[in-house]
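> What follows is a set of structures for review.
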Structure P
Amino acid sequence: MIIQAKRHNRKVAVLFVDVDNFKYINDTYGHDVGDEFLKNISRCLIHSLRPGDLVGRMGGDEFIVVLDDVAKVEDIQMVCRRILENCKNFNHRDIKIAATMSIGVSVYPDDSEDYEELIRFADIAMYNSKQKGKNTFEFYSKELAEKLKQRIEMINKIVDAIEKEKFVVFYQPILDISRIENFNQIKEEIINKDLVIGFEALVRWFEDGKLIPPLSFIPLAEENNLIFDIGKIVLRKSMNEMKNINKMLFVNASAKEFEHPLYFDTLLKIVEETNFDPSKLNIEITESLIIRNIDYFMKMSSSLINRGIRICIDDFGSGYSSFSSLVQLPANMIKIDRSFVSKIEEDEKVRKIVKTMVDIAYILGFDVVAEGVETIEQLKILQELNCKYAQGFLFFKPMPLEELLIQLAPARN
């Protein structure tokens, strides 16, 4: 087909089609249903194409479509949209499955004149479709290839950093703000009144002397099942560094970590190996995890609390869960999301919401921490709303523990 296109000076499009979440379909309904599902996808693809176009299965849930004699980009877009529309529903006996696909497109001769290279480029574009949320199509470009190359290089660096334990822990204090009276000398009051109740452990990564922003590697680590290994490093280092300090330790657990089958046993093992007091350990779980997997959260959190470990619901209010759900949750503390704290100065409705959060939390026996406090006015309002604990740049930025303890030295026992 490409030879003919070259002879007649025509364009050919190569589509790399990948079924989204096929493993979930196989695991949920069994391989027999999975096979029927793929047969249905094959029929849908054939019916979505024009006379003269070709379709073939690469293996597993991947298909290659070749569009012959393409006049303009709009023709390719039309076929892609038709594929996504025609193949979106699958019915087999009493089973109904909503099917989506990610499609990558490369074009001869614009992107390459080599067939294998066109398939590889279409695969790169398909990968980007998945990154955009799936159920869509994307055209190959050199910029896209460079972006993928950088992504792969970053993943390799993360793997190397895990093996060599390059990740370090910074800490941000959590304070009892109810006892702050002199707003012109906040840090002096923190030190003199010993207002620090604990420290939140935050992972940091320096490569070649430069700080790599957490948002540059944490999402990648989660997507590639590397976050559990990073989490183990943070747990072990923070417990070793904090075990002789008479303060609470707060450690984040992402959804991927908390749902990992080895998380519970690994956490308890590290607590034992570091000789850390479990009653001073707070595991922070985001509200979004609780909403999507409430039964698992209830079981795991109850087990950890029974071992003396505290549970903190992080980013509370960002996941749109109902206040009534708090009644059933096994937890000790909630952290009010910084998106609320940032608006309490100018938005009366937000202040009322925060006040309601604080009041209900206290009624249910939870401690409350406000995250992201950056101004004195926010601090004053939080005091008025009876929020006892807070953290944020107004007080301290995250920093190495040794540096932080020097700043807090007069308050240490």
Structure Q
Amino acid sequence: MGALVVSSIFSGHCASSKKFETTATPVDKITLGVVVSLTGSFAGIGNDELRGAKVAEQQINAIGGVLGRPIELRIVDDASSGSIAASKLDELIGQGVVGVLGGTSNEAAIAMDPLVQADEVVVFSASATTTSVASRVGSKPFFRASPSDAQQGKGLAKLGFFGPNEVPPFCRSLSIVVADDAYGQTVVNELSAKWRSRGSALADTITMSSKLEAPTAYSDYANRIVQGMVGKDAPCQVVIGSVEVGSRYMIAFRDAATQKGLDLTKVQTLASDSLRQDSFVTRSLASPSNPRKESAAEGTFLFAASPDATNFERFRVLYQAHFPEIPSFTAAAAYDAIVLMALAIEQAQTASDPVALRTAILELTSIGDLKTFEDIKGLFATVRRGERLAYLGASQQLLFRPDGSASPDYAVYQIVNGAFVPKRVYKAGEVE
């Protein structure tokens, strides 16, 4: 599938959205690319990223666009595949696009990185967490807003040991259920190392396929974990994977625990940042042993990026003026990506030079007067006056390391009555 203009693909994947008005002719537009997962294992994240990007597009065009021209998002679906993501990115580059929001998954980001390192494009991912991009000395930055796999592994180990109230030991026995993709394996490696460094052994580690499996496979995984928990004091499990895989496992786990008489009030489930989505709650509902229709994810603790509460609430209001869904951190980060790339084009006075665009993004997120995303008109006015600013985004104040990774704050959330309730916030430096 080639690149599609926004009007065709967006209406197909986000039918709940309200219409956005456009007034310019296609020849006048500045194009930014969007290569995200609209189908496949990471579709939940990818579609939320797309919605966040669309809000930014509408806001920018409402104040006159960039360099006096409206922007247009050229959107392609990578189908949750790294190879497709790289191919679609190459197509966009061939069409003259030099600023792109994408890859949704780690595999996509890793596959796209060679084109970034070749100075052919600037890529900003709202959700990829890999440290395997821009990894060599002197590499070009691959911009990422979400916490790295390594930080998530450290955070989950900290949560498992101390719990949300910092009272150790929270988990006396820890099992891990992890998907066999680049994201899951890196998180679990860091988690395992940190857990063992405290003198604790892992009870069990089960590796699931990152692709959907037969229901019996999840039942087998769950029965093995439950069997290992029986008779243990303060048993915990960590679930790492996509919403599609994680929700199916949680349904099977609840059923297995009920059948074996395991008291779920004495068992804790911890989960990774990838499951900090409303769809994880809703897709974990269909459990035969759950007559009250309570989600099998209820009570789960998650370690995830924590946006500034005030700014994120303002973004939620802005987002829900267009979409009924509750936005995620990655929706806010996707919004920030589009705004920053548009500001960078305005500052660099070009939409065709990836080196100038990258330099401008780094300048807009470093030294200058702190300017919030809310005043979109003021942001562009500041840049047009030639003044320095430091962008305070909907997701966070983006402060990039040389490799393009950011340092967000983190929070421990618990799913309570189907909602993600924050229990504790950590600054980035506290998660070690």
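Derivation of every value follows stated rules applied to the coordinates shown; laboratory data play no part. Given the structure is predicted, the values throughout are model-derived calculations rather than measurements. Cβ atoms are built from the backbone, for glycine too; each structure is taken alone.
> Thinking only about mean count of other Cβ atoms within 10 Å over residues 219-226, which of P, Q has the largest value? List each step's numbers first, then the result.
On the way: P: 15.8; Q: 19.8.
Largest one: structure Q.
> Starting from the value 68, 40, 37: which structure in P, Q was Cα extents along the principal axes in Å calculated from?
Computed on structure Q.
> From which structure (P, Q) was mean count of other Cβ atoms within 10 Å over residues 179-186 calculated, if the value obtained is 21.8?
Numbers: P: 12.6; Q: 21.8.
The correct label is Q.
> Figure out for me which of the structures P, Q the number 2.8 belongs to, where distance in nm of label points 7 Å out along Cα→Cβ at positions 155 and 283 was derived from the coordinates.
P
> When you work out mean count of other Cβ atoms within 10 Å over residues 123-130 for each of the structures P, Q, which one comes out largest?
Q
> Match the computed value 12 of relative contact order in percent (Cα under 8 Å, 6 or more apart) to one of the structures P, Q, and report its label.
The read-out was computed on structure P.
> If distance in nm of label points 7 Å out along Cα→Cβ at positions 227 and 251 comes out at 1.6 when worked out from the coordinates, which of P, Q was used? Present the calculation step by step, with values, prior to reporting the outcome.
Numbers: P: 1.6; Q: 2.3.
Traced to structure P.
> For volume of the Cα convex hull per residue in Å³, for residues 107-258 alone, the calculated result is 187, so let me know which of P, Q that is.
P
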